[in-house]
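Following this line, the structures themselves.
Derivation of every value follows stated rules applied to the coordinates shown; laboratory data play no part. As the structure is a computational prediction, the values presented were derived from the model and not from experiment. Cβ atoms are built from the backbone, for glycine too; each structure is taken alone.
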Structure I
Amino acid sequence: MTATDDGWSRPQWSRDEAQAMLLYCVFGRFDPELRLDLSAHDSTGLPSGIDMLRIPKDRFAHWEGHPLRGALGEILREGDPDAFEVARGAPECLMLRGELPDPDSLGYLRDTLGVVSALLDAGGIAVVDPQILEIFGADDWRARYAGGEGSVPRNHVAILCGDDAAHRARIHTRGLRKFARPDVSIRRVPQDDVQRAGAVAARLVELQVRGMRFGDGSTVGVEGLPAGLQVTRAGSLDDPGFNNTHLELVWPDASQ
């Protein structure tokens, strides 16, 4: 697999044992026989290991993991009520899912995104990306991933901020499993340092998407933190907070 331009390259790549996992749900009304113009979206089709499953509405009730239901459904509804209602009224869904060994370029992602975009041209009206807890109307998807925007790492990974113990914040990511890399968790962040910690998380996202690996005990340099942040490999693919393993980092206590 070879990327066609530098935007899809992984210059810091070395192979990891993890698998890259992709999952997209495209809701809409599609012809019985799909005719997709993949060349219009710089795609050669779904890469080996990624399959397409067609789910008609009469099977939605028995669809385990339906993204518009349960806790995920509530998050999606709150995030974009209009797109949620459009998807809920769709007569069918095409689910793209699968895993592949840690790729040395992002060509697999480019090709899959191209298929999603071609499906929107062929009757799709909304896309759910469960890994980053987002739903997109067709126009919003195109705006986010059209052209060179598709290769921007930040567009594929969510960076979230939540509460941690002792009035501190926790910065964490979702979506790096798409790249066969662990997500990021930075705990015990003082409120004054939230933006700086977010920038650290964004840098770790960029480096990992481009292929870098961080071993247990490695150190991430941060301006103003002489000792940096130490990395601990943690979690599992079954961890509901990430649906992935993660890198655990703890912000130092300024009083110590």
Structure II
Amino acid sequence: MADQELAGRVAIVTGAGRNIGRGIAHSLAAAGAAVVVNVRSNKAEADAVVKEIEGKGGKAVAAIADVVDVAAIETMAAAAVSRFGRVDILVNNAALRAEKPFEQMSLDEWRKVIGVVLDGAFICVKACLPHLKKSDAAAIVNVGGLSAHTGAAHRAHVVAGKSGLVGLTRALAHEFAGTIRVNTVTPGLMQTPRPPGQPEPQHHSFSNPLVGRRGVPEDIAEIVRFLAGPRAAYITGQNYQLNGGAYLS
């Protein structure tokens, strides 16, 4: 692409092996950033995304690390700096979207989802913070969820975690004011593959996009690219709703 507004920048994208995370990794690479493609365990997926990016002339490297593993995430951040020299952009996309009636939900199941969504963002920000503070254009983008705003049955842990992510965004925007811009993007219903045998979530039945279609990863990725770049220099602490009009905030 002619407009490589992120040339010379380095981005870490968690949960980047598929769907929205993969789309974000591609979009940031197209903007000129070197991208650390993080996955929890599926190295084949991460390697495939890296190969795709490199095939288009971009720079990328795979990083296998669970976002709730402090040591692994610190190693990932250090490896990014060792490989590319800096970290300018962090995209907290990794998440679990399990469903379970609240009465049947165990504390361990609650903590597992909250851990990946909210603790994972905390751990990744902490690990990247020393490097982000050295950047002259640092940005953090957190990927939220529509059900955090509409509510949803059988998703108490997901709703709570994603709602907390918006709160974390606002807190960090204040704390890092003038140093790091922090924003959230909240996807709506997405046209992405579901695991075999997994039913359609209950809340999808009342979240119909006005534009007449579900979102695709590129819809989300382009806004993340914008928020990570110089054209969003005056934007921080915001939550961008990207849902085709399914929810009007």
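The table for this structure:
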| item | result |
| --- | --- |
| Which of I, II yields 4.6 [distance in nm of label points 7 Å out along Cα→Cβ at positions 41 and 217, calculated] | I |
| Label whose coordinates, when Rg/Rh (Cα atoms, Kirkwood Rh), for residues 9-160 alone is calculated, return 0.95 (choices I, II) | I |
| Structure from which -12000 was derived, helix-only ellipticity at 222 nm (-39500 (n - 2.57) for each DSSP H run of 4 or more, over all residues; to 500), options I, II | II |
| Rg/Rh (Cα atoms, Kirkwood Rh) from the coordinates reads 0.95; which among I, II | II |
| Which of I, II yields 15.1 [mean count of other Cβ atoms within 10 Å over residues 65-72, calculated] | I |
